[in-house]
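Participant: Presented below are the structures under discussion, each in the form of structure tokens.
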Structure I
Amino acid sequence: MSAPQPALSPEYAVAMRESILEGIERELQITKKVVAAIPEDKKGYRPDPKARSAWDLAWHLASSDVQMTDEVADLKFTMEPRFKDEPKTVAALVDWYDANFQRAIARVRALTPEQLCTPVDFYGVLNLPVVSYLSFVNNHSIHHRGQLSTYLRPMGSKVPGIYGGSADEPWPG
């Protein structure tokens, strides 16, 4: 187990939580647009034999974001996937992701300032105040959304605007 890192003040931990969750909630709206752009009949697309299929990548993105956020709220990380029953359609996955990520975010918002400051072991590699792991959730989501967005055009779909317009969804500014 790694050594605990210096403590945060409870006030700082609350501000950090709110700042990161505000960003995560903005990113969620963008990520849902990217997932929703997966053509139902091309969910199995993969750009390379070693790559995940679009469906596998979208499910990994959604289920891992929710699981990691739940684990922040649990003050404990586990490697065992929590969610065994995948949605069956792209639209159902978008709905599942939205509902479950919002539920997990609410659980994190319910943590006390002292809980946010609790050092939590991350697989023997890190031991940080649990609030610090919210940035991992955000980075994980953005990373896999970027991967998934590169699948869209080869699948015959359009790439939604992510941080501004795209060739398929110009910025109206």
Structure II
Amino acid sequence: MLYPRTRIPWLLVFGSALVLEMLALYFQYGMGLDPCVLCVYQRGAVLGIAIGGLIGAIYPQQLVVRAAGYLAIAASAALGLRFALQHVAVIGGSSFECGFLPDFPSWLPLHEWLPSLFQPTGMCGEIDWTFLGLAMPEVMIGVFAAYLAAVGYGLIAELITRKRIAVG
């Protein structure tokens, strides 16, 4: 069992999110798949998950640090899941209008700071890649759900550990 009071699970979250960001860059620059606005939002959510993993890894023995990590990961995964579901709806023919410029908050213009990662250049309704018959946003639904499950696992481990400390 991976205990959230050690750095290993937090670094696994960070590392896996980093791998996803590198894969996104490979798909874009290596395979020529242009990301749309919803893809870029999902990349932002993965970045938030990576930051949450780093936060938790700073000092995992401290409850407030772990709580901040859980919050960052859960909020980012929930947002990413929302965007992935919206993306799947667009692929399925939803009337959602997919713009060309992301609507990041004015205090966090990721598309201006890191355009190579967060500047959309593609259309939302295009399916250029599949894995086991699933389009990329469908795969990302599973990825974001897995991160939410990992947060749930961590919280359950927190309760079990807290109970053991209180009893023993």
Structure III
Amino acid sequence: MTPWYIALKPFGPADGEAWTDYVAWSGLTQLEELVSLDGLCERLLPDVEPDHWGHIVEEDFTLDVFTDLAFLEAKIAGLGPRNLLAVYRNPPPDPPAPSDRFDFLGYDVVDAMGAVSALSNCGGFELAFSNAELNRFGLIDRRERAVEIQAALRRRYPGEHHADCHVWAIFRARD
């Protein structure tokens, strides 16, 4: 299995009132930082540039996800604070870190459109999971539990478009 890569702006206490308001709204007081594919964590490269083709995942809703780490690192050089993530969509058990420089942070459960985390940006789905299950990054620690949440969302919230989700394993690069 080959990882994909994405670069996001960090979202945490340094964001001041936006962070304070988010924590108050979400009730996720255990968070130290949100590390998620959710739109709350803005893309460093939000637009597809002509030179991106051939280096991105060319599928619906993944045009901001790269297959070429060296290319992505060159594009984001000098752009300031960032989370450089290696991700696997619907991974097998225990996906490998792409290298020793990446740390595993957890699993996200993100709608099929790739924009909203069911875990951290939907106000909670109490029939599928408890907010207390999320770790300090807003993620689930175990793949098995993330897959259970994915199934419970589909089963218990069939009319909710944010309940049709993929599970994503998330690793973050140490700079």
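Participant: Starting from the value -5500: which structure in I, II, III was helix-only ellipticity at 222 nm (-39500 (n - 2.57) for each DSSP H run of 4 or more, over all residues; to 500) calculated from? All intermediate terms of the calculation are to be shown ahead of the outcome.
Facilitator: Numbers: I: -18000; II: -22000; III: -5500.
Working through the options, I get structure III.
Participant: Consider the structures I, II, III: one of them gives 1.6 for distance in nm of label points 7 Å out along Cα→Cβ at positions 20 and 132 as calculated from the coordinates. Say which. Could you put the intermediate results ahead of the total?
Facilitator: On the way: I: 1.0; II: 1.6; III: 2.8.
Label of the source structure: II.
Participant: Comparing mean count of other Cβ atoms within 10 Å over residues 36-43 across I, II, III, which structure shows the greatest value?
Facilitator: Biggest value here belongs to II.
Quick note: the coordinates plus some simple rules give every number you see, no bench work behind them. Please read all numbers here as calculations on a predicted model, not as lab measurements. Cβ atoms are built from the backbone, for glycine too; each structure is taken alone.
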